[in-house]
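Chemist: So, here's a batch of structures to check.
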Structure P
Amino acid sequence: MFHSGNDLLRQCQGTEYEKNKKNYCLAYIIGVVDLVGALEGTVDKNGKRYWKYAAMCMPSQAEGGQVRDVVVKYLVGHPEKRDFRAAQISHCRAC
């Protein structure tokens, strides 16, 4: 595990003088979202989807900053889940 939800929240809540932390937070979340989206679209040699259920619902016009805001809101509102792996909780599960 590279980061917990606590680690990610600390990065995301960096002050305006800690832009590197906020940029890291955004890049991490976008990377997770892109990876999950790519995996959801993969199929085996018989055309069967690997993932049975959609892991996230992402509006086509969603911007990275909006996704980050949703993740931060979730982390702040669910402190009991912050010890989980950040990659497990850094994508929208609002489907």
Structure Q
Amino acid sequence: MKIIRTSLFISQLQKSLIFIAKDKVSASKDFRSKLNKSISELDNFPYKYRKSIYFEDENIRDMVFNAYTIIYQIDEPKQQIKILEIFKKNLPRGNNNENN
């Protein structure tokens, strides 16, 4: 399956990486590297993570990574996985000050 990162995800990730880098630049680089590895593994195991608690769709999943939730959508007919969003797992979607 092809993995596609949406512009929203890319924007939210950049803001998160900047936030993490304020504390420690190497932690930001490490976070990005490990996250990219976890995302690339979705290709082989797209249903590895739980059904999203934010959507009523079996094909939308929540990957929990460190203190973040990554929402992605599986589109089997198109053989695609769309990475939709990333946000702090303990904050409601849209209210993450770090990502605003």
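Chemist: Determine which structure produced the value 0.96 for Rg/Rh (Cα atoms, Kirkwood Rh), calculated from the coordinates; the candidates are P, Q.
Modeler: Structure of origin is Q.
Chemist: Thinking of P, Q, which structure, once relative contact order in percent (Cα under 8 Å, 6 or more apart) is computed, gives back 32?
Modeler: This value belongs to structure Q.
Chemist: Can you tell which of P, Q yields -15500 when helix-only ellipticity at 222 nm (-39500 (n - 2.57) for each DSSP H run of 4 or more, over all residues; to 500) is derived from it?
Modeler: P
Chemist: Here distance in nm of label points 7 Å out along Cα→Cβ at positions 12 and 36 has been calculated and equals 1.1, so which of P, Q was it run on?
Modeler: Of the structures listed, the value fits P.
Chemist: Further, regarding this structure: Could you tell me which structure in P, Q was used to calculate FRET efficiency 1/(1 + (r/R0)^6) of positions 4 and 44 (r between Cβ atoms, R0 = 30 Å, to 0.05) as 0.40?
Modeler: Computing FRET efficiency 1/(1 + (r/R0)^6) of positions 4 and 44 (r between Cβ atoms, R0 = 30 Å, to 0.05) on every structure in P, Q gives 0.40 only for P.
Each reported figure results from applying straightforward, stated rules to the coordinates on display, with no laboratory input. In this text the structure is predicted, and so the values were computed from the model without any measurement. Cβ atoms are built from the backbone, for glycine too; each structure is taken alone.
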